[in-house]
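Peer 1: Below, each structure is written out as structure tokens.
Just so it is clear, none of the values below were taken in a lab; they were calculated from the coordinates. Remember, predicted model here, so these are calculated numbers, not experimental data.
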Structure P
Amino acid sequence: MKNNDGIINFLYFGHNYLPNFISKVWSDNQNIADHLQSKFNAVYDKKGTMAFFSWFMELSPTNKEILTSWITINYKYI
């Protein structure tokens, strides 16, 4: 993998995420999955297709790491 492939995969994921990706990423913690889904829905109502990126910036550092690790393992556009 080239150095920028992870960034490109992340950007493609942000524009092509599955509707249930939050429940998959946080499958081990239904409470946090529900909380993050609620926050995502609120951001989506305001920002539309750019919701993923705005929502990502509001995640805690720990949840950013969980999500980016999940994308690295489970999402391969490149």
Structure Q
Amino acid sequence: MAYEYRSTYGLIRLLHDARRWKIEFDGTLAGSWDSADSAVSALVGRASGIAAWDVIETVDVPDDILDWTPLADSL
């Protein structure tokens, strides 16, 4: 399963690879979380490991994965 969310700053994707979750934003892939919820928490807390995201002062990403869109190839 993979998810995406279009924020005012650009498209963010949560990708699942070998039981770990990664975040893709602005052409950068980072992180390694146990769950999609943990990855979202890192985004909301500006601790994603992606410098272009972590410096944003006002984050407009929902903190609940249910508000994200599953990627078409994951359905």
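Peer 1: Could you figure out which one of P, Q the value -4000 for helix-only ellipticity at 222 nm (-39500 (n - 2.57) for each DSSP H run of 4 or more, over all residues; to 500) was computed from?
Peer 2: Working: P: -22500; Q: -4000.
Derived from Q, not from the others.
Peer 1: Given a value of 1.06 for Cα Rg over 2.2 N^0.38 Å, calculated from one of P, Q, which structure does it belong to? Each step should come with its number before you reach the end.
Peer 2: Working: P: 1.06; Q: 0.97.
Computed on structure P.
Peer 1: Any idea which of P, Q comes out highest on relative contact order in percent (Cα under 8 Å, 6 or more apart)? List each step's numbers first, then the result.
Peer 2: Details: P: 44; Q: 30.
By relative contact order in percent (Cα under 8 Å, 6 or more apart), the leading structure of P, Q is P.
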